[in-house]
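Structures follow.
Just so it is clear, none of the values below were taken in a lab; they were calculated from the coordinates. Please read all numbers here as calculations on a predicted model, not as lab measurements. Cβ atoms are built from the backbone, for glycine too; each structure is taken alone.
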Structure P
Amino acid sequence: MDINIHEVGEFQIAEVTSEGFVINDKEEGLDLLGNLYYHGFDHVILYKTNITPNFFDLKTGIAGEILQKFSNYRVKLAIIGDFATHQSKSLQNFIFESNKLGHINFSESLEEAIRKFSNK
């Protein structure tokens, strides 16, 4: 796992990259949040390809628990990927509502994710 730092205005964004999954379950998600928070990051970018597919099956509860912790700690999160391929209506509604509220964003590109962070 690597962390690329993007400086935008007064804050730093941690872009997490990896060859494999960085989140396989809720414990790994919470560990990642804790480590990034400890290092002072309050904006995080993850890639869909680095998150277990179970995360996107809302019935598993993985997404809900991890994203709630990001909200509790006031750490903004962007997940980059192609979400149009998901057929789940509940997931599409969740993505829509998350993007509308702005704390958790689902974006198509790094540039879009950074732009959303800098507009909030």
Structure Q
Amino acid sequence: MPARADPVEGDWLTPAGATVRIQNCGASPCGKLVDFPPLPGNTVETQRDERHRDASKRSRKLKDLTVVWNMRRDQTRWRARVYDPRRGFSANATMTPVGQNQMKVRGCVRVVFNVCEEETWRRKK
């Protein structure tokens, strides 16, 4: 198996059962949604971004949608924007690799104050 360009690159399984592929996207890495549990009545290939807060984006397909972008290294972690199609909004996030096979992803949105959520992604083998 060839060495990865960066430990963050590869396929990551989220707690919700989605797979995000982080790869080189030009100037910086990005993450694309390559697999996920679709809503009832849909398949991975047909599922649309139905929950997006912007109605003009609800017809786009979720498969291969960029859900992590503007990634930039900040010492031992990455800062990025992430999009959560389950909730239909994006947030500022930090992504901190924990060894080679786990990554802590913490996203925060500002309501009246910052509301943050953290989850652990596991490298898909």
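I have -12000 for helix-only ellipticity at 222 nm (-39500 (n - 2.57) for each DSSP H run of 4 or more, over all residues; to 500), calculated from one of the structures P, Q. Which structure is it? Derived from P, not from the others.
Out of P, Q, which structure matches 16.5 when mean count of other Cβ atoms within 10 Å over residues 56-63 is calculated?
Details: P: 16.5; Q: 13.8.
Computing mean count of other Cβ atoms within 10 Å over residues 56-63 on every structure in P, Q gives 16.5 only for P.
Using the calculated result 8.7 for mean projected area of the Cα convex hull in nm², pick out the matching structure from P, Q. Derived from the structure labelled Q.
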